[in-house]
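Novice: Following this line, the structures themselves.
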Structure 1
Amino acid sequence: MAEPRAHFTVRWGLYMTLASVPFELPQRVTLPVEIPTLAGALFLAATLLQPQRCYGRIPSAVWAFFAFLSAFALSTSLNFLNDSGKVLHVFLLVLQGVLIFWAASNLLEDEKLAGGALFAFAVACLVRAALPMLGIGRTATTVWTGGERLTAFGQNENNAAMFLGGGLIVLLGIGFTRARLLLRPRLLVVPGCVLIAYAVVETGSRGGLLALAAGLITLFLTRGANVWARVRSGALAVVTLVMIAAFAYETPMMRNRLTDTARSGAMAGREDLYPLVGQMFVEKPILGWGPLNNQYELSIREGNRFLNRARRDVHNIIFETLTATGLVGAFAFCLGMWICGRAAWRARVGPEGVLPFALLMDVLVANMSGNWMASKLLWFAFAYAIASARACVTPVPQKELDSTGNASLTAVPAGV
């Protein structure tokens, strides 16, 4: 029996949540919460109109993430709290992310709804990429290597690079790799891709640039079984990567930062930070130092050298879970990520193609040099992977290719 169609309010709640991702306002004055957090809360409220449709099926990854939240709470209770209000805030943000993941993983099985969600996110990223160039919300930070890192509304440059890179990958996906393309003719995708690629380079984020490259390579070099499709996609990957490399070279700020890393191995202090993180893990390996306590401790061990801040972010989502919740929490969180990654890999032969895997690669690689556990984009990427695997299909033998060179598709159970 087919699933009932999602209610209008539920659909648009999800669309608006994704459209809000590029519009965080860290320097807000009047709003008590971030715009994506507010949009996510409204979406979760809308899901109560159709609880069975949104929560009727429980992905196995949900249990892993709830186990992580339990470890989060246990580690918090066993460690002295430097900032209990902030810890509760982080817990609620991650809990909201898990609930969004749960609901979206069921809703996104609807291919049309998934297309609408992807389109909403891509358009929002296009708008966000254009705003600083128009002088709207433009935020510039001078760096010691020379030049300025550009973002908008005071957003963190690395976070901006992550969601803009995700927007570029989604834009290419809805124009080239999905079974049901949303943009025709395909050339309409090109100007938007150029705009977003340039905006990513302007952030000056080396990790964001690496994450985007990983996503692009995945998006184009693992697509389809048809030889011509592989050649065409590989050529498009090379052109896109060359374009981004050209932007990076022609932008003095980014060129200087990349040159500095190549010559000295400098990674904005991460090269000094990670050994300290390793020492902290060895001292408290089971349940860690407690959420946020780990960041206070890390700042102390670093000598409060980073802008004299009391807390120092770990800058790696795995290291964050290891130091905050120990092996117990890290195992649960990594298990959830592995389940979603396996689902994204299985979805390659489905109607969504390799797009779920490419988006997940971009987000996860970005989280290897940052910690964006509360990002709605991370949880959407997880949900999109699970939903796409459920709709998994297998191609027919090579001899049954149609006149366009693409294989006809026959649906099979995904088992996710």
Structure 2
Amino acid sequence: MTRSGALRRILTLGALTAFAPMSIDMYLPGFTALQHDLRATPDAVQRTLVVFFLGLALGQAFWGPVSDRFGRKRPLLLGIALYGVASVGCALAGSVDQLLLWRLLQALGGCAGIVIARSMVRDLYAPLDAARVFSRLTLVLGAAPILAPLAGAAIVQTLGWRAIFAVLAAFGLACFLAALALPESLPASARSSASQHPVRHALRIYGALLRDRGYIGFALSGALGQSAMFAYIAGAPFVFMQVFGLSPTQFGWLFGLNAMGLIAASQLNHALLSRAPSNVLLGWALRSLVVWAVVMLGVAALQIGGFWGVALPLFIALSSLGFSFPNATALALAHQTGRVGSAAALMGSMQFTLATLSGAAVGLFSMHSAAPMAAVFCLFACLALAAQRGLAPG
């Protein structure tokens, strides 16, 4: 493959993994407009985020075994098509209840791109190369949290919140067309047997993965770390726009700056992989995540430092995830020959199940300060480090 062809493949795979941040981050600046237009409460609007997390968790558990059985490409295209239709439904929703249904379907379709893109990386690259590719995917993936909230804020102010979902439908169409050029990365000889009962077979594989210490420690630490980030995503619109008084545009810039830290860290991780093994970088990243999460919780609980007292430790903590997630993903999938799709799916399902709990936990509290968001963030950061140290092999 030529260099330009390899770059196009990585860009396409990165775009497929970006369905979640695009669908989440772009509409965060529209929370207030959406709330007013649909005559909804803040809690009801936040549920449109939580139900998306739930759909991502449930859908990945489905698409992983399906892609192991039928190959990667056909399920991928089917999922993207569902995402596009559901995005149009979101744009036309007349109530919060309708929006909740379409958001669930949007997540169920979009997560095919997330889990199958990870599976394709493991199909096509050796473990060390896969860690490097996941770092590159984080570069593409990280562009979404930079551009999406800024674009969302501009769209809300000029065209209204419904136009955001029209843009997401167009993004789905572009991904569908790009995915047509991807190779089928799982040959027929490597697919799971058609003679096996699909549900029993999937449950058997998931049970084996849950008992596999070489998988579960890394997968769980990565999922818990990402769930800390989702506490930030769920709480940030209300903390920074209502507590600290940022405008939607200012919030978009803040969100983008945090994403830039994540991107920079992921690319530094790519460079450091030639000098240090993935498990060492993962341990360092999770320790950094916990330290700065504790600092953020302390200043938020004591209400010292104001906006900067929360924003600075949050920036460093989120940047730590640029090291932890690529390495945790590569280590979890490194030895999963024959069940890569299921392994990637289970990791994604754990991530978004925990993200659902994380977002719901933030929503239990009234947002009169940054403390609830910081507390949930800190809890999941500590659990991520505990999983890596207690479960993952040394």
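Novice: In terms of mean count of other Cβ atoms within 10 Å over residues 54-61, which of structures 1, 2 is highest?
Specialist: 2
Novice: The value 53 for percent of Cα pairs over 17 Å apart, for residues 262-349 alone was derived from one model only; which of 1, 2 is it?
Specialist: This figure was derived from 1.
Novice: Quick one: volume of the Cα convex hull per residue in Å³ came out at 122 when computed from one of 1, 2, so which one is it?
Specialist: So the calculation was done on 2.
Novice: Hey, FRET efficiency 1/(1 + (r/R0)^6) of positions 294 and 342 (r between Cβ atoms, R0 = 25 Å, to 0.05) derived from one of 1, 2 reads 0.30; which structure?
Specialist: Clearly, the read-out refers to 1.
Novice: Given -28000 as the derived value for helix-only ellipticity at 222 nm (-39500 (n - 2.57) for each DSSP H run of 4 or more, over all residues; to 500), which of the supplied structures 1, 2 does it correspond to?
Specialist: 2
Novice: Which of the displayed structures (1, 2) returns the greatest value of relative contact order in percent (Cα under 8 Å, 6 or more apart) on calculation?
Specialist: 2
We did not get these values from a lab; they are worked out from the coordinates using the rules stated. All values derive from a computational prediction rather than experimental measurement. Cβ atoms are built from the backbone, for glycine too; each structure is taken alone.
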